[in-house]
Structure 1
Amino acid sequence: MPYYIYKIITDNESSAKQLELASEYENFKAAKREVRNMRASQLADDDIVYKMIFAENQPEAEQRLLTPREQPILKEWEK
């Protein structure tokens, strides 16, 4: 299964996410190196986020990125 690197642009007004496939790798180390380079070269005031995801195909990767994750339950001692 390949590793996909996506450029995610969030619209501040509607909080909608726009996904753009940046690259695809079969090797984890190469994908990790590429996403780190992309993050390092972006400007500080950029609203773009780079994410790497492991998925069977491109539609599955996009579905995983667009699905909201549940907030973790904080324990009493973690507050």
Structure 2
Amino acid sequence: MKEILETIINTLVSDKDSVKINQIDGTQSIIFEVRVAENDMGKIIGKQGVIAKSIRTIMKAVASKENKRVSIEFLD
């Protein structure tokens, strides 16, 4: 699941070396903490959060196949 998120994030950003994704596993849920370069944060969030919402929707669909809940946090 982390690989899918990495692929999505890396296609959106300019500075691929600064992408860091931390996965925190729980019993029923997974939390992903995403850090990107300050210049790329706008590309990840998008206008009015549309891209961030789309990323979350895709990841929720992937997580539902594994009967898990997923949360994605975009950190500065």
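Throughout, read-outs are computed from the coordinates displayed, never taken from laboratory work. Worth saying up front: this structure is predicted, and the values here are computed from it rather than measured. Cβ atoms are built from the backbone, for glycine too; each structure is taken alone.
Which of the displayed structures (1, 2) returns the greatest value of Kirkwood radius over Cα pairs in Å on calculation?
Sorting by Kirkwood radius over Cα pairs in Å in descending order puts 1 first.
The value 1.7 for distance in nm of label points 7 Å out along Cα→Cβ at positions 20 and 36 was derived from one model only; which of 1, 2 is it?
Value 1.7 for distance in nm of label points 7 Å out along Cα→Cβ at positions 20 and 36 corresponds to 2 out of 1, 2.
Suppose you compute helix-only ellipticity at 222 nm (-39500 (n - 2.57) for each DSSP H run of 4 or more, over all residues; to 500) for every structure in 1, 2: which one lands on -9000?
Working through the options, I get structure 1.
Starting from the value 3.1: which structure in 1, 2 was distance in nm of label points 7 Å out along Cα→Cβ at positions 44 and 68 calculated from?
This value belongs to structure 1.
Assign the value 0.9, calculated as distance in nm of label points 7 Å out along Cα→Cβ at positions 12 and 52, to the correct structure from 1, 2.
The read-out was computed on structure 2.
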